[in-house]
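Laboratory data are not the source of any read-out in this text; all were calculated from the coordinates shown. What you see is a predicted model; the values in this text were computed from it and never measured. Cβ atoms are built from the backbone, for glycine too; each structure is taken alone.
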Structure 1
Amino acid sequence: MGKTKRQRVLESAQKLFLHFGFQRTTLVDIARESHVSRPTLYAMYEGKEQIFAAVMDYYADKLLAEIRQRTQKKDDLFEILMIFFEIAVLRPYEQMSGTTFYKDLFELQDDRIRESLLSASERFHSSLTKLLERCDQARLQQTGMSHAVLARVLLNSVHGIKDKSESIEELQIRIKGLVNLTCLALSHPPSP
């Protein structure tokens with residue numbers, strides 16, 4: 001089955017935003033790349049900001065679907081967490097490093113874009129929380145944290161690690177270390 005017009009527009013826009021950044025990508029570029037007329041594009045989206053927000057939502061949907069699919073039959077917490085971070089953090093980092101896309105995300109002053117970022121962040125938090133619910137409830141309760149709190153701690157830690165990492169390899173090593181520490185902490189009784 002072929003891609004819908006919306007999918008073509010969003011995938012083309014993502015490709016252009018990654019390559020040229022938000023500022024240098026035009027609606028004409030997006031229409032041309034996605035093989036739709038400008039009037040059709042304008043009927044679908046009010047402007048470039050709305051397309052940018054829709055691209056982020058679409059990308060998050062794809063990543064979250066892949067996380068669900070790849071973790072659904074997994075039992076090992078280390079493997080589950082590594083799959084999550086590979087898809088949710090490492091892949092986007094690798095795709096965006098060296099582009100203006102990442103910088104654009106935080107410089108754009110559009111409410112729809114900010115809402116999209118917040119929504120995506122919450123959806124990834126919810127996904128990680130559900131994945132953590134597979135771990136031993138008793139061990140987690142001994143730490144004094146809920147699944148949601150542990151998910152937030154891990155996500156905040158990984159974002160800090162990401163900001164300090166200079167390469168995908170360095171980021172991957174640091175995430176693996178964090179996941180190892182988390183699994184180790186959940187496998188041993190806490191200290192008194």
Structure 2
Amino acid sequence: MLGLGVWVKSYRNKRIALDSFNRADNVNSPGWTETAQPWVVTSGSVWGITGNRLKLMSGIGRCLISFSAPNIRMQTTLLGDLVNQRIIFRYVDDNNEWFINGNAIAKRVDSTVTAVATMSATPKDGDQIIIHIRNQTLTVLLNGTQVVNYTEPSLQSNNGRIYGYGHQSYSAATLGYFDQFSLEEI
């Protein structure tokens with residue numbers, strides 16, 4: 001399980017997490033979001049802040065925040081190439097998660113990866129990705145245009161379950177960064 005608890009800021013009775021990564025460079029830690037949630041690094045990797053962006057510094061792994069809400073809207077901006085990067089959502093552990101990799105949406109259940117949908121466009125440098133999960137439906141927007149609408153019962157969150165949301169990268173040498181992260185309850 002990710003983290004020790006749920007750290008979220010409440011605005012208008014909704015929970016929200018925001019991070020523009022606009023802070024001093026730190027090659028050893030991504031620190032905390034602007035709304036006071038700690039970034040949790042998994043899988044033996046080191047993540048940090050460079051040039052006001054989130055980047056994998058070494059290893060291979062995930063950088064996530066813990067969040068408990070059945071219906072969410074997650075947004076992030078990609079700087080670089082998504083081929084060696086993933087956007088992670090509904091993360092339980094390294095063997096159970098959902099992710100976007102290139103233009104594919106996949107889920108990992110008990111270590112088995114299954115592709116579940118293909119986006120109608122492939123994300124590239126500077127693109128903004130928005131993930132909506134409402135009940136059993138996943139909708140993905142790329143720069144405001146819907147590229148996936150997928151329904152599956154396993155997307156339904158158990159009330160109160162804590163999931164991880166964030167990023168994964170496979171190569172610190174990759175010129176891939178993440179920016180402008182937000183996660184909110186809808």
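Please compute distance in nm of label points 7 Å out along Cα→Cβ at positions 162 and 178 for structures 1, 2 and give me the label with the greatest value.
Working: 1: 0.9; 2: 1.8.
The structure with the largest value is 2.
Ranked on mean count of other Cβ atoms within 10 Å over residues 58-65, which label among 1, 2 comes first with the largest value? Mind dumping the intermediate values first?
On the way: 1: 16.5; 2: 20.6.
When mean count of other Cβ atoms within 10 Å over residues 58-65 is computed for each of 1, 2, structure 2 gives the biggest number.
Identify which of structures 1, 2 gives the largest calculated value of relative contact order in percent (Cα under 8 Å, 6 or more apart). Present the calculation step by step, with values, prior to reporting the outcome.
Working: 1: 23; 2: 29.
Evaluating relative contact order in percent (Cα under 8 Å, 6 or more apart) on every structure, the highest lands on 2.
Of the structures labelled 1, 2, one was used to calculate distance in nm of label points 7 Å out along Cα→Cβ at positions 18 and 154, giving 2.5. Name it. Intermediate results must be reported in sequence, preceding the final value.
Working: 1: 2.5; 2: 3.5.
Of the structures listed, the value fits 1.
One of 1, 2 was used to calculate Kirkwood radius over Cα pairs in Å, giving 18.3; which?
Working: 1: 18.3; 2: 16.2.
Source structure for this number: 1.
Taking helix-only ellipticity at 222 nm (-39500 (n - 2.57) for each DSSP H run of 4 or more, over all residues; to 500) from the coordinates of each of 1, 2, which one would give -24500?
Numbers: 1: -24500; 2: 0.
Of the options listed, only 1 reproduces it.
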